[in-house]
Structure 1
Amino acid sequence: MIVSGMARGVDSEAHRGALDVDGVTVAVLGCGIDRDYPAAHRDLASRIVERGLIVSEYEPGVEPAPWRFPARNRIIAGLCLATVVVEARERSGALITADFALEDGREVMVVPGEITSAVSAGSNALLRLGATPVTGASDVLEVYGIERAVALPEAPGVIAGALLSLLTESPASIDELARASGIASGEVAAALIELELAGRISEGDGVYRAAIAR
C-alpha cells in the first residue's frame with residue numbers, strides 16, 4: 001500500500017504507480033476532503049477513491065493552509081511501515097515526514113541523489129545519518145525479508161512480453177520504450193516492475209536492460 005499526500009510531483013506519481021498496477025493507495029490531505037486541492041488532481045482523486053482512501057483530520061470545508069501540510073505528514077508516517085524519501089532539500093516536507101517516522105520507530109529509506117544537487121541535499125543528509133539507501137525494488141523487499149520472484153509465468157503478459165523483446169534488442173528508458181511500443185508510460189512502468197521483480201530485467205540510471213540468461 002502506498003500512502004502519500006496527493007501533492008504535485010512524486011506524491012501524485014506514487015499514487016498513480018500504485019493504481020496502475022491495481023494496488024491500494026491512500027491520500028492524506030492538508031484540508032477538508034471536499035476540497036479539490038490541487039485542482040489539477042481531481043481525476044486522480046476519483047481514481048484513488050475507487051481503490052483506496054482519501055483521508056483528512058480536518059472537517060469538510062476546511063481550506064488548505066501552508067502549516068496544515070507539514071502537520072498532516074505525521075499521519076502519513078504513522079500509516080506506513082516505512083517512509084521512502086525520493087528527493088528532499090535541506091528544508092522540506094519530506095524531511096518532516098522522515099522525522100515523524102523515526103519518532104515512531106519506523107523505517108526510513110532514501111533514494112540517493114546527485115551530491116551537487118540542492119534538491120538532494122536533505123535526502124543525502126539522511127543517508128549520512130544512517131537511513132537505508134534504496135536503489136531499486138529489491139532493496140525494499142530485502143529490508144522486510146521478502147524474496148524476489150525468480151521468474152515470470154510461462155507466458156508473460158502481452159505488454160511485459162513486448163517490452164522484454166525490445167529490451168533484448170537494446171537497453172532503453174521508460175520514455176524510449178513507450179515511444180517504440182506505442183504503449184502508455186503508466187502501463188510501461190507497471191510492466192517493467194513486473195519484469196524487474198521477476199529478475200528478467202535490471203535497471204540502472206533510469207535505463208532498463210534484459211537480464212543475461214545463466
Structure 2
Amino acid sequence: MVKKFFLLAAVLLFPSLACQAQESAAEYVAGTHYDVISPAVRQRNADKIEVVEFFAYSCGHCYNFEPLIEQWKSGLGDDVVLIPSPAIWSAPMEPHARAFYTAQALGVLDKLHGALFAAMHVDRKRLASEDEIRAVFVANGVSAEDFNKAFRSFGVGSQARQANALARSARITGTPEMMVAGKYRITTRKAGSQANMLKIADFLIARERAAGAVANTD
C-alpha cells in the first residue's frame with residue numbers, strides 16, 4: 001500500500017516538475033534577454049565556467065553594480081570563476097585599466113578595487129593622470145616606487161591590451177556587461193536591471209553546467 005502511494009505521488013508530481021523545468025527554461029530567451037556571441041570567445045580555463053564582468057572605474061552604473069556582484073560571487077560554485085575585465089574604448093580609460101592590473105600585480109586588488117571606485121564616485125576625482133592614480137595607491141599603503149614599477153611595466157600594459165581585445169571579441173557596447181562561458185553576453189538594456197543580469201547569469205551558468213554533465217556521460 002505504501003509503495004502504491006509513493007508511486008502515485010511520483011506520477012502526479014512528475015508532470016508538475018516537468019512543467020516547472022519548461023517554465024524555467026523559457027524564462028530567459030536568447031535575443032530577448034541576452035545575446036549569443038558568434039563566434040564564441042575562447043575561455044582561458046576550459047575546466048571552469050568563466051563569467052567575465054566588463055566594467056569601468058569611471059562608470060557610475062558599475063560603481064552601483066559592485067555591491068551586487070560582490071554578494072553574488074560569494075555564492076558561486078567551485079566550477080565557476082568570475083573575471084573582472086576593465087573596458088577601454090577611449091584614451092582616458094587606458095590608465096584606469098592599467099590601475100586595475102597594477103593592483104592585481106601588486107597583490108592589493110581587494111583593497112584598491114573599491115578604493116579606485118570610491119575615488120571617482122565618492123571623492124569626485126577624475127584620475128586622469130598617473131599622478132592622481134598613484135596618490136590613491138599610496139593612500140592605501142602602496143609605495144610610490146612599487147606603483148611606478150608595476151604601472152609602467154610591460155606585463156601590465158600587455159594585460160590592458162588583452163582586456164581591450166577581449167571586450168572587442170565579446171562585442172560589448174557599454175558597462176557593466178557580462179559574458180558567460182564565452183558564449184553569451186548580458187546587458188542591462190536587455191536584462192532590464194542589474195539584478196536581472198545576475199539572474200540571467202545564474203540561468204546560463206546552470207545551462208552550461210547541465211551541458212557539461214551530459215557531455216561527461218557520453
Structure 3
Amino acid sequence: MFICLDGVDGAGKTTQARMLFQRFQKQNQPAELVADPGTTQIGKAIRHILLDTDAPITAAAQMLLFSAARAELADYIRQRLAENITIICDRWLLSTLVYQADVNGVDEQLIFDIFRATACQVPDIYVVLDVEPETAYSRVTARPHQDRYERRCLEHFKTLRQHYTERAVNLGALLPDVQLFDMYFLRAEKSAESLHEDIYTLCQQHVFSRRSQ
C-alpha cells in the first residue's frame with residue numbers, strides 16, 4: 001500500500017506521516033517513511049539544492065529537479081511495494097502542481113507529461129491536509145529554520161491553500177490514464193492525535209475495501 005500525505009507547509013504532513021509510520025511499526029506491519037524530494041541518494045542531493053540553499057534557481061529548473069528526484073523515488077517505491085512494504089510518503093505530485101504550475105507558472109501539461117514518462121506511480125491513498133493559512137503560517141514561522149519555500153508571507157500561504165483545495169478536487173480527473181486512487185481532503189486544525197486516528201481509519205477502510213473486492 002502506498003500512502004501519501006500532502007498539503008500546504010504547516011499543515012502537519014510530516015508529523016502525521018511519522019505518527020502513521022510508528023503506528024504500523026507497533027503493529028509489526030512492514031512500513032517505510034519516505035519524502036519527496038529525498039530518501040534516495042540523488043533525492044537527498046536534490047532536496048539540499050532546492051530547500052537548504054538560497055541560490056537563485058529558475059522555475060523550470062526547480063520543476064525539473066523535483067521531477068528528477070521523484071523519478072528516482074518512484075523506482076525505489078515500486079521496489080519496496082513489491083516486497084509488500086507499506087510506503088508512507090511526505091508529498092508527491094500534487095505539491096509540484098501547486099508550487100511549480102500554479103505559483104511559478106510552469107506549463108501544467110509539461111509536468112504531467114514528465115510525470116507519466118519518468119515516475120507514473122500514484123498512491124493508493126492520497127490524503128491532503130487542509131488548514132487555515134494563518135495557522136499554517138504561524139506554525140512555519142515558529143520553526144527555528146525555514147527553507148526557501150517556507151520563507152513566504154501570509155498572503156502566499158493563502159494562495160497556496162486555495163490552489164491545494166482546487167487541485168485536490170480535480171487531480172484524479174487530470175490523470176485519467178493512471179490507475180485509480182482514493183483522494184481525501186481532511187481538515188487539520190484538530191489535535192495531532194485526533195487527526196492521526198482519522199487518517200489511520202481511512203487506511204484501514206482502504207485495506208478492507210480491497211480485500212472485499
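FYI, it's all coordinate maths here, none of it is from the lab. Since the structure is predicted, the reported quantities are computational estimates derived from the model, not experimental observations. Cβ atoms are built from the backbone, for glycine too; each structure is taken alone.
Which structure, out of 1, 2, 3, was semi-axes √(5λ) of the Cα gyration tensor in Å derived from, given a value of 31, 21, 16? Source structure for this number: 1.
Highest-scoring entry among 1, 2, 3, by percent of Cα pairs over 16 Å apart, for residues 103-142 alone, is 3.
Identify the structure, out of 1, 2, 3, from whose coordinates distance in nm of label points 7 Å out along Cα→Cβ at positions 63 and 159 was calculated to give 1.6. Label of the source structure: 3.
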